[in-house]
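Below, each structure is written out as structure tokens.
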Structure P
Amino acid sequence: MTNSIIAVVSALVVVFALSYLDYRRLSKQLKSSARDLGHYRRNILRKSGCTSLLAGVSNYTIESFDGGRNWYAVKDTSLETVREKDGSYRREFTLEILGKAEDIYPGLVEHLAAMDRLAHYATSYGPLSLASGVNGPEAEMLRDIGLTVREAA
């Protein structure tokens, strides 16, 4: 009877010890993954869409690998499914860098930054009223994105 109790207690100690070690390992992996995801979200940025405000640009995809300091025009060239050695599958994308965004789409990066400033302003202060007239700061934001602002006739 005593040997059985000792065996059960020993087994429970081993199970708890292994569970604790596994918990620590998973906790470290989770922290590492969160750090990696945070780095990715801060540094790998992508913008895509279409615009008619810039001559010659309709659809665009640009990407930054350094948090928005440098932007590159990119093209997703292929998507294929790859089988791993363990039998699992993963999807693999190929990204073609066409060149600096400013060289491929002149004025696009500044245009998008101006759009972001306008959206932030409207989100923070509400709709534009043009209360300061056609020479005020709100009208200037509209000019920055390529719109013409003038007095009504």
Structure Q
Amino acid sequence: MSIFDNILGTNLRDIILTGFIELNSGDELNTLYFNEEHIYLDFHTFFLLLAYEEEQDTFNISIENKVEFNFSIDAEDQYVSTSIHSLFITDTVSELQVSRVVVYSDADKMKALELILSNDQQLFFDSTYFTGIKMGEEYVKKIFIENHLAFTKEIFE
């Protein structure tokens, strides 16, 4: 059984980014930085972690029990996590299951991941877009395909 079999038919509850707040003194505004190298997909009983690997422009996927901060910050700064679910999911009221997963690979390295939800919405994760993981819908997929003509595609349904 693959990791993707675990998410097929499962409700996607949330999409979470981690980061930190740079706490400034005085009248300066605090600055919020997001870590786009780790995206957590919340499936209620577990999290699917998409972790960017800079050396290979790819990402690794693992199942996690909780959201973790996999980076260090200065002592005066503060870790944060935030939901970006409503920025990407068009139907934020219904329970949306993952109905299909498409993995895009190049030389056996996962370069992109596509999730098709039960409302036919597409979420596309691209590890080759500058640094970190670029997340979006059809436009992100289109750019990925234009820039990577040679890839293999594996579909899980």
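For which of P, Q does FRET efficiency 1/(1 + (r/R0)^6) of positions 78 and 94 (r between Cβ atoms, R0 = 41 Å, to 0.05), calculated from the coordinates, equal 1.00? Clearly, the read-out refers to P. Ranked by volume of the Cα convex hull per residue in Å³, for residues 62-117 alone, structures P, Q are led by Q, which has the greatest value. Look at FRET efficiency 1/(1 + (r/R0)^6) of positions 6 and 70 (r between Cβ atoms, R0 = 30 Å, to 0.05) for each of P, Q: the largest one is in Q. Starting from the value 3.0: which structure in P, Q was distance in nm of label points 7 Å out along Cα→Cβ at positions 46 and 86 calculated from? Matching structure: Q. If semi-axes √(5λ) of the Cα gyration tensor in Å comes out at 28, 19, 15 when worked out from the coordinates, which of P, Q was used? Considering all the candidates, the number was obtained from Q. Thinking of P, Q, which structure, once distance in nm of label points 7 Å out along Cα→Cβ at positions 22 and 110 is computed, gives back 3.2? Label of the originating structure: Q.
Sorting P, Q by mean count of other Cβ atoms within 10 Å over residues 14-21 from high to low puts Q first, with the largest value. Structures P, Q were shown, and helix-only ellipticity at 222 nm (-39500 (n - 2.57) for each DSSP H run of 4 or more, over all residues; to 500) at -16000 was computed from P.
Work out the source of 13 here, i.e. which of P, Q gives that when relative contact order in percent (Cα under 8 Å, 6 or more apart) is computed. Computed on structure P.
Rule-based calculations on the coordinates, nothing more; no lab input. Source: prediction; values computed, not measured. Cβ atoms are built from the backbone, for glycine too; each structure is taken alone.
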